[in-house]
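J.: Next up, some structures in structure tokens.
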Structure 1
Amino acid sequence: MGSIIIALPKLNDSKKISALLGRYGLETFAICSAAASVLSNVNQLESGVVICGHTFPDMHSSELIGYLPENFSLILMTSRDNLSRCPDGVVTLAMPCKPADIVNTVNMLLEQQNRHIKKKIEEQKGRQRGEHGKNYIKNAKLLLMERNNMTEPEAHHYIQKCSMDSGNSMVETAQMILYMAVAD
């Protein structure tokens, strides 16, 4: 699960939000008073959410957004007057807001990040399995071409069709073809 960094202009507000999130099982990693401190903490973490105000003593929130890694989301808590000045694509909460809005927004962003991270992990696993899978498919095609006098496109189409008909992946279908050939 991602980490939470809170950086609001008033330290007391940051502590209140940290306590609120804590009541819902969301632990705050750091409370910061400057953008440099936020970036320092972000560099120690893999992913997370930064809850911040519109301005810092050392930087504007629009600048901070540019420095955040892609695996970090930003919730900009600002007055209703400042909402129109917020950059596009930034999650905003107009102050004052309900505690449930804060908790739900943080949970939503953390869940999105978890799904994104899981998707990346699955893609990497898919690439690793890709070479083995390609070899199974290649060998199954060669077997079909040799035993059934098929061309390479015909063999590929046959594996695709069997895969679709059975609801298995092409790799699993190729493995079954090879297994059946060994069993004969």
Structure 2
Amino acid sequence: MGKAYEHITEPMRRLVADSKMFFVATAPSSGGRVNVSPKGYESFAILDDNTVAYADITGSGAETIAHLRDDGRITFMFCAFDGPPNIVRFQGRGRAVFAGEPDFEHLVETVGRPPGLRSVIVADIDRTSTSCGYAVPFMEYVEDRPRLADHWADATADELDAYHRAKNAVSIDGLPGVP
């Protein structure tokens, strides 16, 4: 049976630490499309009992950033793909922190600086919950896919900025993305 909490518990911390991937869900304030993104590269960090962050790597879209700028609502989900079944969700309000903004460098020290780093997503969590996870399949972790990191490994700051302007400036629903 699932339980809800107002903070991140120690068993939740253990599941997060053991997870090789997680999911991020956001939505615009009215209408528009809900977005769910899988994330990896061990970039997720629990900053305290109610604050989390992860390294946001440049990708083909900027839905999470656009939705956070518009509305701020965010949900993270972690699933146990091995061991006892378990699902953990963190819900709250988030924001994207970009290079040059206060706290960016401090956050990068915690979440890392993968190639193609676009921002650090930080969220204030006001609800956490567990659920059974009985229907989550067993899956074996082999390794991270190197393609995204390899793609951005040699990119210059100017090349990243040009990509952000061309591909990440506006969401699929027309909301402002990467500034």
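J.: Quick check: 20.5 is what I get for mean count of other Cβ atoms within 10 Å over residues 87-94, calculated from one of 1, 2. Which structure matches?
T.: 2
J.: While we're looking at this one, here's another question. Quick check on the output: 1.30 is Rg/Rh (Cα atoms, Kirkwood Rh), derived from one of 1, 2. Which one produced it?
T.: Answer by label: 1.
J.: Output the label of whichever structure in 1, 2 has the greatest value of mean count of other Cβ atoms within 10 Å over residues 23-30.
T.: Top value of mean count of other Cβ atoms within 10 Å over residues 23-30, among 1, 2, belongs to structure 2.
J.: So helix-only ellipticity at 222 nm (-39500 (n - 2.57) for each DSSP H run of 4 or more, over all residues; to 500), computed for just one structure, reads -19500; which one of 1, 2 is that?
T.: The structure behind it is 1.
J.: Of structures 1, 2, which gives 5.8 when distance in nm of label points 7 Å out along Cα→Cβ at positions 15 and 167 is computed from the coordinates?
T.: 1
J.: I would also like to ask the following. Assuming 16 is relative contact order in percent (Cα under 8 Å, 6 or more apart) as calculated from a single structure, say which of 1, 2 it is.
T.: It was calculated from structure 1.
J.: So distance in nm of label points 7 Å out along Cα→Cβ at positions 63 and 119, computed for just one structure, reads 1.6; which one of 1, 2 is that?
T.: 2
J.: Same structure again: When FRET efficiency 1/(1 + (r/R0)^6) of positions 31 and 55 (r between Cβ atoms, R0 = 35 Å, to 0.05) is calculated, the result is 0.75; to which of the structures 1, 2 does this value belong?
T.: Of the options listed, only 2 reproduces it.
Where a number appears in this text, it was derived from the coordinates with a stated rule and is not lab data. Keep in mind the model is a prediction, meaning the values are calculated, not measured. Cβ atoms are built from the backbone, for glycine too; each structure is taken alone.
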